[in-house]
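**Student:** Pasting the structures here.
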Structure P
Amino acid sequence: MHWGKDLYVGDSIKNRKKAVIKSVEAEKDGSLILICLSLNPEEQLDLFPARVVFSYEWLKEELKIVGIAADREEAFETVRRMSEDAVTKTGDGNLRGLFTNGENLEETD
């Protein structure tokens with residue numbers, strides 16, 4: 001998996017960021033929502049329940065995770081924050097631009 005260096009984290013789990021990332025990498029918490037750069041280059045983001053990602057090895061290798069949230073509602077709120085930051089930092093709503101087209105990512109095993 002590839003994790004954003006400036007990973008956006010939902011409010012309810014922000015105090016446990018490192019533990020949450022480890023639980024995803026260990027495939028222990030399938031209830032989390034992963035916010036990823038879209039696999040479709042014409043789209044901005046994809047949201048996946050972690051349990052879906054755990055089921056597909058190819059998906060784990062392809063995803064570029066830029067945010068994580070405890071549930072769907074929190075994921076939408078996190079995407080809202082990302083969108084506001086994209087407008088502030090890039091001058092438009094280009095979320096891919098916010099993450100420098102995937103260059104602001106780290107690979108993990």
Structure Q
Amino acid sequence: MNSLIKMEEDQILSIVEALMDNCLAGSNENNHAKHVKDFTDRMKRIVTPENLAQQLSQSPRSYFRERKFIALFKRENSVAVVWKQYISLSEDELVNQAIFVQRDNRILIDHCMIC
């Protein structure tokens with residue numbers, strides 16, 4: 001696999017879009033294993049089953065809907081991606097920002113924040 005930061009933008013997006021699809025589907029399904037499947041070990045230590053359950057305990061429960069790509073930023077050792085994110089409880093436009101890194105020929109999520 002080519003180095004993440006040396007890939008073309010469309011190649012990077014084809015990878016990270018699939019990772020984010022899986023992450024958000026895991027959240028929507030309350031499926032911790034699916035949600036953290038593509039997380040770095042550092043992120044997995046933060047987003048434990050208990051942590052995810054707490055994040056999803058808001059009432060009423062909101063679900064992730066579509067998102068729209070905004071920008072990609074290549075860094076020395078990572079790639080940051082920003083999307084416009086929509087949720088089920090509101091028409092508000094949220095920011096979905098994630099950082100992706102390459103570890104042992106895998107692309108992984110090392111940070112994700114939706115606000």
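No lab work stands behind these numbers, since they all come straight from the coordinates. Here the structure is a predicted model, which is why all the values come from computation and not from measurement. Cβ atoms are built from the backbone, for glycine too; each structure is taken alone.
**Student:** Name the one structure among P, Q that helix-only ellipticity at 222 nm (-39500 (n - 2.57) for each DSSP H run of 4 or more, over all residues; to 500) of -9000 was derived from. Provide the component values of the computation, followed by the final result.
**Tutor:** On the way: P: -11000; Q: -9000.
This figure was derived from Q.
**Student:** Let me ask something else. Quick check on the output: 1.00 is FRET efficiency 1/(1 + (r/R0)^6) of positions 24 and 88 (r between Cβ atoms, R0 = 25 Å, to 0.05), derived from one of P, Q. Which one produced it?
**Tutor:** The correct label is Q.
**Student:** Which structure, out of P, Q, was mean projected area of the Cα convex hull in nm² calculated from, if the result is 6.9? Display every interim value, and only then the final one.
**Tutor:** Working: P: 6.2; Q: 6.9.
Attributed to the structure labelled Q.
**Student:** To test your reading of the models, identify which of P, Q gives 2.6 for distance in nm of label points 7 Å out along Cα→Cβ at positions 64 and 80 when calculated.
**Tutor:** Checking each candidate, the match is P.
**Student:** When relative contact order in percent (Cα under 8 Å, 6 or more apart) is compared over structures P, Q, which one is greatest?
**Tutor:** Max of relative contact order in percent (Cα under 8 Å, 6 or more apart): P.
**Student:** When FRET efficiency 1/(1 + (r/R0)^6) of positions 16 and 40 (r between Cβ atoms, R0 = 30 Å, to 0.05) is calculated for each of the structures P, Q, which structure yields the highest value?
**Tutor:** When FRET efficiency 1/(1 + (r/R0)^6) of positions 16 and 40 (r between Cβ atoms, R0 = 30 Å, to 0.05) is computed for each of P, Q, structure Q gives the biggest number.
**Student:** Right, next: If distance in nm of label points 7 Å out along Cα→Cβ at positions 8 and 32 is computed to be 1.6, which of P, Q is the source?
**Tutor:** Going through each structure in turn, the value belongs to P.
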